[in-house]
1. For structures P, Q, R, which has the highest computed value of volume of the Cα convex hull per residue in Å³?
2. Here distance in nm of label points 7 Å out along Cα→Cβ at positions 58 and 82 was calculated and came to 2.3; which of the structures P, Q, R was it taken from?
Structure P
């Protein structure tokens, strides 16, 4: 249980969220229930099951990723405001 608590504390620190000891205890208990609930799935033999990436049997068509020249001058002319190499937009939050 202490090993799980230490791993949980580490995860909370990595996520950079503040959790007090009471919340940590409650979270640890909830995670233990989840792990217990998932235990029956560990005994299922999936060695003969193919990995599934999509829900259908078609492959994804990939195109070559290549940089193309763009018309930055034309885009800058069409922009409502352009300053010091940046497009300026009105503020969203006052």
Structure Q
């Protein structure tokens, strides 16, 4: 929903535009289902965390260079770092099950 509006956040040097919105959205949904259903959770949580870190580097960090978008960039960095940490924690906790 609203992929055309979100396509503006895809870097200009990356071909595909709106296609990347759908690909990364499907990756996030698949990772979330894998964590919820406890299927291949360590792999899913690590890949989901990696995707969040790619967002930080490719989308949010470049916003820090412009004074007008610096606050938006920092909010995005902190949000995605928190999500990456949550994904890593989910994978770590799945490996510590008793039984």
Structure R
């Protein structure tokens, strides 16, 4: 993927992150996107994009610790998100 198309992908993901549907997840994901998307590699962008495919209630429950994170979403990007919102995963 070229530099230009990578930048377009980041812009598209940033837009999706800010336009989730509920204000809470807009703030969590949009703020994270503003802070971290530029530093994510292509594989991390893939994982972030897959996270955005989930519903807002699921994502919010996972990020706040009300529900366990499914194994397929328990990865480095989710850890970055949880640290970003001040809820690092406890061991």
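Where a number appears in this text, it was derived from the coordinates with a stated rule and is not lab data. This is a predicted model, so every value here is computed, not measured. Cβ atoms are built from the backbone, for glycine too; each structure is taken alone.
1. On the way: P: 313; Q: 98; R: 89.
Once volume of the Cα convex hull per residue in Å³ is worked out for each structure, P has the highest.
2. Numbers: P: 3.9; Q: 2.3; R: 1.8.
Answer by label: Q.
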